[in-house]
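What follows is calculated from the coordinates using simple rules that are stated; it is not laboratory data. Not measured: the values here are computed from a predicted model. Cβ atoms are built from the backbone, for glycine too; each structure is taken alone.
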Structure P
Amino acid sequence: MGGMDAGAPPAITCTVDATRSKGAIRLRGRIVSAVPAFGKYRFEVLKEGRSGNSNVSQSGSFSIPTSEPVFVGEAKLDFSRSTRIRVQFSGDALGAQFACAFDEVSNGK
């Protein structure tokens with residue numbers, strides 16, 4: 001029987017990397033592939049809070065020459081108390097689509 005192993009991990013995986021520092025948050029899209037790959041991505045951020053609302057939309061191409069992660073898209077935003085950040089990160093590569101999300105409300109330290 002040929003074909004892919006049903007238990008095999010996906011060829012492309014993504015996460016939203018979030019780094020918090022002094023009332024701000026830095027967001028980046030992280031893509032990992034077990035094999036060399038290239039494709040396109042879309043990184044959309046929505047921030048809602050007392051200091052105002054922001055929409056950030058980025059897209060482009062990426063190339064992964066090795067199994068090391070690649071970071072694409074980036075936004076640094078205010079993340080003060082009661083601020084909500086939502087990210088939709090998606091793309092396609094190796095004939096397949098990938099998607100991941102981030103949704104968090106600051107407890108304001």
Structure Q
Amino acid sequence: MSENNQNILTDIERGDESCVLRFADNKSFELGYIKVRLACPCAKCRPRQENKQLILDFKESLMRMQMTKPVVGVIGRYAIRFEWPSGCSSGLYSFKLLRQICDAGGQAVPEKQ
């Protein structure tokens with residue numbers, strides 16, 4: 001498979017506390033919504049990811065909120081948007097960014113037979 005296939009999201013299954021992301025290279029990952037939310041690429045959240053202390057503060061504030069299943073919208077053929085009940089919904093998660101999040105902290109899910 002080409003490297004580009006690993007950056008093509010083919011499916012997302014939303015659970016109550018996590019989601020399973022499937023990519024065109026037949027790899028699947030389970031990600032908790034906290035991990036996804038911590039990586040929000042929007043202009044409001046990005047500065048909160050600049051150093052370890054800010055990340056810890058951001059994570060603590062998210063942990064105090066009830067992290068419920070977000071609404072997901074597809075943006076063209078390259079990204080999705082999560083509409084978080086915690087108020088943020090402007091971050092566009094490119095498929096490449098989602099794969100990077102999965103590779104860094106997702107739990108591999110066995111292929112469906």
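Okay, here's what the table says:
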item	result
For -8000 (helix-only ellipticity at 222 nm (-39500 (n - 2.57) for each DSSP H run of 4 or more, over all residues; to 500), calculated) the corresponding structure among P, Q	Q
Ranking P, Q by mean count of other Cβ atoms within 10 Å over residues 32-39, the structure that comes out highest	Q
Which entry (P, Q) yields the derived value 13.8, 43 for Rg and Dmax of the Cα atoms in Å	Q
With distance in nm of label points 7 Å out along Cα→Cβ at positions 16 and 88 derived as 2.5, matching label from P, Q	Q
Top of P, Q by Kirkwood radius over Cα pairs in Å, for residues 48-95 alone, largest first	P
Origin of the derived value 1.7 (distance in nm of label points 7 Å out along Cα→Cβ at positions 40 and 80; candidates P, Q)	Q
